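Since every read-out is calculated from the coordinates, none of them should be taken as a lab result. This structure is a prediction, so every number in the text was calculated from the model and none was measured. Cβ atoms are built from the backbone, for glycine too; each structure is taken alone.
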Structure P
Amino acid sequence: MPKHLSDSTILNNDVRMPWFGLGVWKATEGGEVERAVRTAIELGYKSIDTAAVYGNEAGVGQAIKDSGVAREELFVTTKVWNSNQGYDTTLQAFEESRNKLGLDYIDLYLIHWPVKDKYKETWKALEKLYRDGSVRAIGVSNFQVHHLEDLMQGSEIVPAVNQVEYHPRLSQRPLHDFCRKNRIQLEAWSPLMQGQLLNNPLLIEIGEKHGKNPAQIILRWDLQNEVVTIPKSVTPERIAQNADVFDFELSSEDMERIHALNLDQRVGADPDNFNF
């Protein structure tokens, strides 16, 4: 059970990945994303999650450079976008991301969505990047069980991470069980359901018991479920609050009551039916 913001899970290739990080989806390139990343790093965050399609890799890289924190102390994730999938185009997209970030290597590189008839070729490119030492770990995002099974057939490397929409309304237990069994670390995007759960009476009630807000209750629930979590915020106060989840523990009863909120309800696209 993570006790500190800097605590890490150990991925299936023995690389350490922080349990907690900052997501920068929708953070505007330039000042906004730079301030958010700098704030997070100053507060002790070690993990930053971006993607080519977010359009803010250069700002993330600049903030990392300005932070004065040694590169090896930080864990940086980025992702290949759908229109760049395929073997050669992925290798090219990776170089663009690496240049924008201004980094020699990326800690975790993900396939952003399971683009049909493309993701297996894309994965071969990720395997090459991994073997070349350009990335420390490779994984996927938004993959369902059947996508993972398909990918793992004929692949040399099992994904280290699967980053998916995950929150109390979408707890994806069968997917989580499959990932556990195959030593694929589950990671949550939109852990707060884009703010839709912050007025939930149950989460407010559990929060009052622990002196925490509903967001902190959800993020703690993620961690106790052994799910890496990367809440997005550009507000310094919120970035600090989100990380203030290591000084209390939810009871097994709390955990189950939160699990019971599941409705298999998404705020993002369905990985089996998306058109971008």
Structure Q
Amino acid sequence: MWTGSADAPPTARIAMLAPSLQPSERRVAETVAEDIEASIERTAQEVADLAGVGRATVIRTAQSLGYEGYPQLRVALTREVALGTSTARDDGDDTMLGTLRGAIDHFAGRLGQTTSAMTEETLERFVRVLDEAPRLLIAANGLSSPLGSDLAMRLISAGRPAEYLPDTLGQQIAATHLGPGAACLVLSGSGANRASVDVAAAARASGATVLAITSFPRSAVAELADVALVVAPIDATFRDELVHTSRAAIMLVTESVVGLLVGRRGDRAQRAQSATLAVISGSLSDDASD
């Protein structure tokens, strides 16, 4: 069942919940997502026939997505289409540059949905733990690994000490020794990376607070987390997310969260950033030949 913001559009909910839906419900959800405008006009029975399921499954799917029934889902789909968030621009330009522009337009068109599953309470608690934990371990593996390294550097530059170990076994060992009061922040787009799940479990067993940034609210990492920020996938279906995997939205959120932390820390963060800039300035050379 959907537990995020009531303002989250249907396609964002489908993308985030699809992996955890029953197979029959997933077929319904992806049938709807594949043709939003047609789904608005279809009855529950017509959707059921297309998905090869019973009408009751269509109704259950709508309820799993957080709507009272299929009529309410159709209304939400209508609103999403009216706001122009479910489709990307297609100007018929099939050149490489046109394709690139189309991909960027698609990303930009759905970027507003990135935070649709978040609430003020969850975000405030996440940043508070990030600020107050005496020890912070960053865990990220697979496609999320570069994000872990980048986030650790940004936090350190803001005066928030953070540990990031690229070795998966090293992450798990470090998580085992965290203990109460410490925090482990797990970055995992899928929320199902085995190494990241193991680190989260080890941190939780140690008594540490587990933070997570993921795209799927019912994933293993999200279930293990004390506080999870769910970043809506850019693509509308789980299949698209697997084929066109992107961590750009998660990177944007992590950068913005560091900005929130800097704002919370005030002068402490400003002094740390000034010290960081001084180091960077000292490493630059005026000699163009270097």
Source structure (of P, Q) for Rg and Dmax of the Cα atoms in Å, computed value 17.7, 53: P
Distance in nm of label points 7 Å out along Cα→Cβ at positions 94 and 182 from the coordinates reads 5.6; which among P, Q: Q
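Given -17500 as the derived value for helix-only ellipticity at 222 nm (-39500 (n - 2.57) for each DSSP H run of 4 or more, over all residues; to 500), which of the supplied structures P, Q does it correspond to? Please list the in-between numbers first.
Values: P: -11500; Q: -17500.
The correct label is Q.
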Structure (P, Q) behind the derived value 0.70 of FRET efficiency 1/(1 + (r/R0)^6) of positions 134 and 230 (r between Cβ atoms, R0 = 25 Å, to 0.05): P
Highest-scoring label, criterion being distance in nm of label points 7 Å out along Cα→Cβ at positions 70 and 190, among P, Q: P
